[in-house]
1. Looking at structures I, II, which one was distance in nm of label points 7 Å out along Cα→Cβ at positions 29 and 45 calculated from, given that it came out as 3.6?
2. Check the numbers for relative contact order in percent (Cα under 8 Å, 6 or more apart) across I, II and tell me which is largest.
3. One of I, II was used to calculate mean count of other Cβ atoms within 10 Å over residues 5-12, giving 11.8; which?
4. Consider the structures I, II: one of them gives 0 for helix-only ellipticity at 222 nm (-39500 (n - 2.57) for each DSSP H run of 4 or more, over all residues; to 500) as calculated from the coordinates. Say which.
Structure I
């Protein structure tokens with residue numbers, strides 16, 4: 001999975017298509033990503049210490065990684081990523097359209 005925590009991503013399919021957000025958490029074992037402001041679900045909660053009233057709470061749910069595209073900070077477009085090795089031998093993520101490393 002080429003998506004990392006802190007990346008800016010664009011949702012390519014689903015109800016939230018076209019929305020951009022920052023990656024909050026990556027769940028690699030399930031191929032899912034938690035994105036800020038995307039895929040809100042309503043959860044019914046019982047009254048407790050934190051929420052004495054209880055009721056319905058809206059929260060973000062994970063999105064499948066295949067429905068997201070990384071937005072390049074250089075060109076500002078949702079471009080594909082490739083991996084290239086630098087002089088040190090480390091693999092870097094590189095934007096396919098502008099060539100900038102992420």
Structure II
């Protein structure tokens with residue numbers, strides 16, 4: 001479970017999942033596609049067909065406060081979009 005940080009559960013990712021059977025995960029930045037595939041197959045007991053990865057850089061943000069302008073950055077992260085075999089489903093809500 002070192003590779004997978006958390007699943008992506010957003011409106012956009014849910015629509016993609018319903019339409020094409022792809023699931024999104026936030027993964028460690030140094031994870032390879034083979035490592036991501038093995039981790040998902042082990043944790044969720046599904047057959048992974050393909051893995052696409054996207055790296056996002058941290059963005060600069062600033063806000064105005066009484067003390068003046070506060071500047072910072074958001075975290076950089078890596079996202080993996082995983083297609084699983086037809087007829088298989090990953091249920092993120094079974095442990096709630």
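Every number in this text was worked out from the coordinates using simple rules, so none of it is lab data. Since this is a predicted model, take the numbers as computed values, not measurements. Cβ atoms are built from the backbone, for glycine too; each structure is taken alone.
1. On the way: I: 2.5; II: 3.6.
Only structure II yields this read-out.
2. Numbers: I: 22; II: 31.
With respect to relative contact order in percent (Cα under 8 Å, 6 or more apart), the highest-scoring structure among I, II is II.
3. Values: I: 16.5; II: 11.8.
Corresponding structure: II.
4. On the way: I: 0; II: -7000.
Comparing all candidates, it corresponds to I.
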